[in-house]
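K.L.:
In structure tokens below, several structures.
Bear in mind that the values in this text are calculations on the coordinates, not laboratory data. Computed from a predicted model, the values in this text were never measured in an experiment. Cβ atoms are built from the backbone, for glycine too; each structure is taken alone.
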Structure P
Amino acid sequence: MRIAILLSSGRHPVSARPAPVTVELQALRLAIDLGGGVTGLHAGPDIGPLRDVLGHGLEHLVHLRTDDAADPTPGLAAALSEGAYDLVLAGRAGQGGEDSGLLPYTLARALGLPLIADAAALEPGVEPGTLVVEQALARGARRRLIIRLPAIVTVHPAAPPPLPFAFAAMRRGRTETRAGLPSTPAPCDIEQRPYRPRPKLIARAAPGATAAERLKAATESASGGGRLLVDPPPDEAAREILQHLRTLGLIPAR
């Protein structure tokens, strides 16, 4: 199985220093566990912190040199078509850039491939050319899908953690630089408006309420309740948290 990992230059969420994206390192671990040849693809002006990805088990990193403002989709689509990869893995979104998460979808549209989102685990299918995807759903639910390759799969943060970093593995890794396809970003008209509070949820009527009470609840906004505390003392903050938990019924009332 030939697997490609889409890599982006991110930033650490705490220090804001350049660093690989954690969910993309998790995608790399899933690819290594599947076996086969794994290649990393990055489109951008330079590699930056992505050399560290080699230390997490990646053996081959391909850098498609493009301008900072260029659209990476054409170059990545051409590289993926040329490589004839069976599986393309990507994170849900970048970390430190625009972070829109649309790149896997634009690639799937350009290549005509199916896309499965939020994979937490991968394993080979029983039939040749198939893959079993365990998809992470809301509230911790899971769903198993059987897909036919080639396909694009985005990885969920609930996937297994990245492999530990090894300096010797980074030294053994191979980096290749190619010229990316020149492209101009599509014009995007952005309208800036003053912030407007979002409408509140509609209040619910009590069970057994009359028609007038239900109509009143439907036309009123639900109150968020609670109190706003700015830098409260620890004792006061603890009391408010306990009172809120008692109101929700999570702890017994005294």
Structure Q
Amino acid sequence: MTVRHDAIHASGAHFAFTDRWGGVSAVPYEELNLGGAVGDDPSAVLANRAVAAKELGLDPGAVVWMNQVHGKDVAVVDAPWGEGPIPPVDAVVTARRGLALAVLTADCTPVLLVDPVASVVGAAHAGRPGMIAGVVPAVVEAMRALGAEPGRMIARTGPAVCGRCYEVPEQMRAEVAAAEPAAWSETSWGTPAVDVTAGVHAQLEALGVRDRERSTVCTLESRDHYSYRRDRTTGRLAGYVWLEGS
């Protein structure tokens, strides 16, 4: 498994993104599928989550996952969900150090945020519908409610389908660009497209989040990553974010 794990040591903030290798899932989910709602064997998903957590030095039982629905609802958490159903949300925030938040993707943009001064962490799932709905402003506002400030936030976005590959009908591109002009794009072959990650970063910029980095990996182009648009039946990558300490 190759996990891109960037630690901002001065603040204790950790950001990590997985690829698809090093797990136990069979075709078509091979190998490190971390998504529990895509048809994979549940025991394989649990084993994969344990592998990824061990690689990152985390307790697999102390990671907060989401029931993602392409919306903008945010949950404030201070522990994993437990045995009950996971609520349908596309962002989670916490003020608890040491608690890792996870977001699942296979073309959508994973958004990871930390304010190390306020000890507030956020993770959001920003696909095209969520980006338009405002999941990014919603997660930043939820973090602000816990004492975070956008000017102190560190933001990282992970592997996602790029604007050169995310082909859409012209009407859809127009609708997306009306909500976020920075998401307007064109494919490398000259047809209408959407760049969700560009839209996410434009929204973060407008909110005052200056410290931002984006992955250069396009999930549709990379065979080392899952892509729903390329394969349809496939696994899910994960982005993790947490602050050291307790």
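K.L.:
If mean projected area of the Cα convex hull in nm², for residues 77-172 alone is calculated from each of P, Q, which structure is the one that comes out at 7.4? Each step should come with its number before you reach the end.
P.N.:
Values: P: 8.3; Q: 7.4.
Structure of origin is Q.
K.L.:
Shifting gears a bit: Taking Rg and Dmax of the Cα atoms in Å, for residues 45-108 alone from the coordinates of each of P, Q, which one would give 11.9, 31?
P.N.:
Label of the originating structure: Q.
K.L.:
Still on this structure, please answer the following. One of P, Q was used to compute log10 I(q)/I(0) by the Debye sum over Cα atoms at q = 0.09, 0.10, 0.14 Å⁻¹, and the result was -0.58, -0.68, -0.96. Which label is that?
P.N.:
Numbers: P: -0.58, -0.68, -0.96; Q: -0.34, -0.42, -0.86.
Only one of P, Q returns -0.58, -0.68, -0.96 for log10 I(q)/I(0) by the Debye sum over Cα atoms at q = 0.09, 0.10, 0.14 Å⁻¹, namely P.
K.L.:
State the single structure among P, Q that was used to calculate distance in nm of label points 7 Å out along Cα→Cβ at positions 13 and 29, giving 3.3.
P.N.:
Numbers: P: 1.5; Q: 3.3.
The read-out comes from structure Q.
K.L.:
Same structure again: For distance in nm of label points 7 Å out along Cα→Cβ at positions 125 and 229, which structure out of P, Q has the highest calculated value? Write out the running numbers ahead of the final one.
P.N.:
On the way: P: 5.4; Q: 1.8.
Structure P gives the largest value of distance in nm of label points 7 Å out along Cα→Cβ at positions 125 and 229 among P, Q.
K.L.:
Rank structures P, Q by mean count of other Cβ atoms within 10 Å over residues 85-92 and report only the one at the top, that is, the highest.
P.N.:
P
K.L.:
Right, another one. Can you tell which of P, Q yields 24 when relative contact order in percent (Cα under 8 Å, 6 or more apart) is derived from it?
P.N.:
On the way: P: 21; Q: 24.
The structure behind it is Q.
K.L.:
Thinking only about mean count of other Cβ atoms within 10 Å over residues 21-28, which of P, Q has the largest value? Mind showing how you got there, number by number?
P.N.:
On the way: P: 24.0; Q: 15.8.
When mean count of other Cβ atoms within 10 Å over residues 21-28 is computed for each of P, Q, structure P gives the biggest number.
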